Structure P
Amino acid sequence: MKKLLSALLIGSFVLGTAASVFAADESSARFYNIYGDNMIFEQNCPAELAGTSTPDVAIKAEIVCMTTGTIIASPETTADTNGTFLLTFDAPAGGYDEYEIRLYLNGESIQTLSGVVFGEVWLASGQSNMEYPMTQDSLGYSMFRKDEALNKNIRVLLAQGVTPYNGNNSGVPYEPQPDIPNAVWVRGDSLYKDVLYSYNMSAVAYWFADKIQKQLNMPVGIINASLNASSMRSWLSREAIDGDPEVKAQLEETGQYLNAEKWNAATRSQASDMTANYNLKINALKRFTCTGMLWYQGEAEIAGGNCRYGKYTKEFNLLQSSYSEYFAKPGEVLPIIFSTLASYEYGKKRTAFDLNIEFGEIQKRSPGTRALISIYDVDLSYIEKRGPVHPAVKKPIGERMAYAAQGLVYGSYNTYTTATVKSVKTEADAIYVKFSNTGSGLVSGGKKLLGFTAAGSDGVYLPADAEIISTDTVKISSSSIKDIKSVAYVYSYYIQDANLYALGELGYKMPVGCFITKKLPDSVFPGFTSWQDCEASNTWRVLSPVKYTGFYDLWQAQGADIACKAASAFSGNSGLKIITKQKKSTVKPVFRYTDDSNNTVMCSDVNTDWSNYGTVSFMIKNNGAADVTISSLKVFYTDKLWFTPLTDSGSVSYKIPSDGMWHKAQFDLNSLKIKGSFFSAKYANEKLTKITGFEICLSGVGADLSIDEVRFTSDGRTTGKTVYSPFALFNKLYELFNGVKG
């Protein structure tokens, strides 16, 4: 299989090179590489054919329907003095009839393009998640191993990611180029040396086109122009940037605007430098008219660390307006369907969830020409060594884009974009969020809505309760917060467990977009919280380094058996069922993992600073016949040193009676004893700035318990003060002996 994959990738270069013609000899003419066998043109609109030729010679083309033998167009021109030509004709209605395009030089036939069709053409662009081919999609790879041909009614122009210039892959021209070296058209069943060459096509774009083709019963084409790690500015033309004072000023302010002098002063990057991808790809592709555009990009902006709020909006507006001039039918705006980004810690200065929120605002600025899809619920198994920024499951992303296209472009559906916030109302102890684009109504993906957090005026966000109260409104509340000032949804590095959807046509569920109702100063967000709801035994974790990202147990036990069971749920689908097997046992969430060198490393998605929390509690039920005791909680400071929070009664332990009822076991994080010692000083939560673990310690063999809803309360972000017991001198000696500072 590795040999097959190598052949597939090499084929992209070899096959494309064989078709490349950029300079005509004394008696030659050729179409540019962007035209080829199996290509497609947008139906029912003017079409262009361009190429190189001997200067000042007669050029003619014939477009012949192979089903009827009819010549539907025969445009003529004379090549200009620079040795280029341009022919235009009116494209017919789309269908499955195939055509030949015959090129004549001074009346002599010199080139023929076969298998040409007319239909719907979409431009697909962005960075790696749009570029990655079917062989790097989990389903696509499985199909490739079985030698399954793809949909033959899909035509794709493959434009090599890193575009050659002057015969190598390192140069980037200052001027826009008229053609793309190695560009080649393929259809779903194209072969190259007995390898399914079509698997080089973008996975997201393929699954989009496959859905649209079957729904419209029409050939669908994809012009794929994308590049790994490419920035938004690299896809914009110099003409467009210079014509937009705000975008130009933004680029100048960040040192990203490049005039000719700066351009030539250093080696330029196709991925990051302004105009680079426009010059190498988009300028040549302007020959094509497109129905719309698929856009999957933004990770590079976050990773670059200079994507301040609003900058992307201005560049996106310019992208759409300038590309409308290039690709849309005259007088029309090019529709754009775009995606939120995968959950990942891209950088410290700008986070994915901030940009995802801006995406929602971008869509709302022009709802008639833009549709946004959300992907936080997509299976985030990922491409090995590429990390969770690259989900390997691309089919639902492409199909959601197809669903959006059916509404935005083809008018089949009324709901076609992710639901976004319409209004926010505060009433009593709850916040009510009303959404637009909810279709036939909001629905939950489970018994309990997940992914919501709320904060009071202190800005400490805690998991919140959410309830759908009407077709377009969700009520968010929290027993831990008396006066809620802000609520947020899927606003975290980890967002896969969120489950609020809008129900569209034919029962299609479109995920609701992330939001935050009000930005509070110096906010503290909870990070990874899935363990607190006890809804699943394991889940996908965003860890660092990337090689450790994957699926992990949410809870572990020593001396007990644990499992997530519906019968143990206080709320939602599941709770944690515990059967103790030893006199002393512990149950704990997984906050750490062991690396290849047997070193213990903290999970990067865990909030290890509990210094803003006042209490920790959980719901617990004793299902057995005898009382059970929580002997203590342990909040670990180091591997061998822990603090034990006290209960409201001043004890380290909590008894659960055998009454089969739910009880709230609550512990005070501002009343901490070192290792639970009576002689220890009593500390506040200021000691919990970098915890390493959390354990629930149980006493008794054969206990049958249920635990659910681990929750925290905020202490108002007031710094706790150390409170000493009467044995101050003894305490100081004890602390020094145990290595506790201050």
Structure Q
Amino acid sequence: MRNRTILCFLFIGIFLHTTRADEGMWLPQLLSVLNESRMKSLGMKISAKDIYNTNTGSLKDAVVSFGGFCTGAVISSNGLVLTNHHCGFDAIQNHSTLDKNYIRDGFWAQTRADEIPNPGLFVTFIVRIDDVSREALRGLSPSMTESERQGLIDKNLAELTKNVKKESGQESFTRGFFEGNQYYLFVTETYRDVRLVGAPPSQIGNFGKDTDNWVWPRHTGDFSLFRIYASRDNKPAEYAPDNVPYTPKKSFDISMDGVEPGDFTFVFGFPGRTMQYLHSEAVRQILEVSDPAKIGIRERALKILDGFMREDEQVKIQYAAKYAGIQNSYKKWQGEVLGLNRAGAVGKKQKYEALFQQRVDADAGFRQRYGSLLNELSKGYESYEPYGLASDYYLEIISKIEMFTIASQLNSLVTAFEKGGENGYRQRLPVVKSNLENILGEFSGKVDRRMFEELMDMYVQQPGGYVSPLLKERLKAAGGNYINLSLTLYGQTSLFDMDQLNSLFARSAGETVEAIRRFEAVQLFVDLQKTYQSLVQSPSAEIQNRINRLQRDYMQAQLEVMKEKKFYPDANRTLRVTFGQVQGYSARNAVQYHYYTDLDGVMEKYKPGDYEFDVPEKLRALHAAKDFGPYGSEGVMPVCFIATNHTTGGNSGSPALDARGNLIGLNFDRAWEGTMSDIHYDASICRNIMVDIRYVLFIIDKYAGAGHLIREMKLVHPKKGPKKKKSKAGL
């Protein structure tokens, strides 16, 4: 109890120390105590209560978690939501056909009746955030095992959730912070009728595609528009034709004044995962072992997909989202390696740890509790390294081969039958059928077969030799030839045909299960999974539990020992605010980047007919005529800009706001040299990339002719200020 009390005071006390203004992902309910003065010193013109307030509408009420994987911004009183094109891409793809190719041509609803429903898509608002650390950690003792500790925390939180105060239709969840040393409860409101309103063609929304991804300068109009629908009393409701546009508590005003170097900016969103407080040995393994392995696997997978997509338009539609997902992390990890090396991140961690150890050794109390902590952590990570690498190989490879995804779904029916009999099987069947319909709706046997042939060779050759015995046996029977093996596996064509699978499901549960067990792909998947679980997952679990405990102790120790350092919790898909300034950067020797790009740069990159750099004819015509409407500035049409806001995955679609809380852009990427900011933030090179809101408006209005959407929004000129009245003497 004494330690927890000390930690509680330190949490507030340590946060009050200064740090670099552009680092950190801060909980919005703590801004008034921890960050407001610093934010105002950088130019913020509003108060922390304007950002987060549970009593009246505040900026947090215009921010949504979009589908649980991105962020969105509410930009009208009619529930219009702005997010990234790549966040809405799956929905856009799902509605695309060869005849109506919304990926290629874009989509714009001319009326509310034209807005397209998206089953399964949702947006979530945060109603309030409560500190529940005391309740969550009640009854814990140092003698508990990790499983015992987590079991008691889960029990405490379950009891807490039963009694949480919330309105009808609201939900709640809890998250751990600082490696489980603190807990917060989030009361939420989720709307599940979200309809596609508009999206530019991929030549705008994904301009530059793979070449430009994670790279500055960017010239991408990465946005799409959706609308939230609600019941007639403005409450969450499942899709229904008579639902009405949602009326939000708050929507963002949109600044037409643009940005300049030094302007204060802040980003509101749901960042996914960061690991700022890792031990140096963990960072070294990411840099030298894990990232290189994953990069190599994805490089081969992307080469396969790219070859097929360039030759077949149907495959291009089917695999566009999958390709983008694989490529995104592939290039991010490359930049991460580059940045960690350039920043000397491992060495800096080691210096920090040396100072930490010096202070621990100098204090008897610290020495007793934390004296051997760093050494134990280092040994733990060293023990985990071979298992971590094997896990990377298994998860990366198996997840890229859709035959195994299909086999996994079918095998889940076998498991349900074995555990729960026919009743368990029947409960699981609708889920499996739905999942298989989604998978097979975007499946190409020729593509997946090639993926199997290429990637399974990497699996067999992996360091450590954690390879499925059945795979070795089947490969030997095929003469060591992966093509021969694939002919056998993919030759059972009923595995990949939904009609034949539905015929199979129409039989009795017992008959269906027996038939599933006879699929060779299912047999192979089961043995691959069993091998991974027995040789990798199981033996590494104890090591991982020890690391988790040590990492939690290390986090608490840092809070207590490094008193001058300002700590912020790692990202965990909860609502955060990050702030900084518009600023260019030096990428490398003699390379200095400007803070914004414009439409001239799009035309400089233009390559007629190119997959990545083609430009629509109408956009070229608008540029040639300098027909930018009210959205350009002195004959220039701004496209993107950068700032020092500390962002990560999940911040895609996050609103970028000015000093007064007006929308100035939409976050969508980071500069390549700074993608290591999930692990190590370096203010000199870490930049977030945003599409300028004026370019978004220009595309909607001048390019798409969807001015009716602009008329929903409130456009403001905050930099111009109120007009001064002329005196009579001046008339």
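Readers should treat all values here as calculations from the given coordinates under stated rules, not as data from a laboratory. What you are looking at is a predicted structure, and each value in this text was computed from that prediction instead of being measured. Cβ atoms are built from the backbone, for glycine too; each structure is taken alone.
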| remark: Calculated from one of P, Q, mean projected area of the Cα convex hull in nm², for residues 483-650 alone reads 14.4, and the structure in question is P
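Assuming 17.1 is Kirkwood radius over Cα pairs in Å, for residues 251-402 alone as calculated from a single structure, say which of P, Q it is.
Among P, Q, the structure yielding 17.1 for Kirkwood radius over Cα pairs in Å, for residues 251-402 alone is P.
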| query | Comparing structures P, Q by distance in nm of label points 7 Å out along Cα→Cβ at positions 51 and 363, which one has the largest value? | reply | P
| said: With relative contact order in percent (Cα under 8 Å, 6 or more apart) coming out at 9, pick the structure among P, Q it was computed from. | reply: P
| Taking helix-only ellipticity at 222 nm (-39500 (n - 2.57) for each DSSP H run of 4 or more, over all residues; to 500) from the coordinates of each of P, Q, which one would give -14000? | Q
| task | Work out which structure the value 1.00 belongs to, where Cα Rg over 2.2 N^0.38 Å was derived from one of P, Q. | result | Q
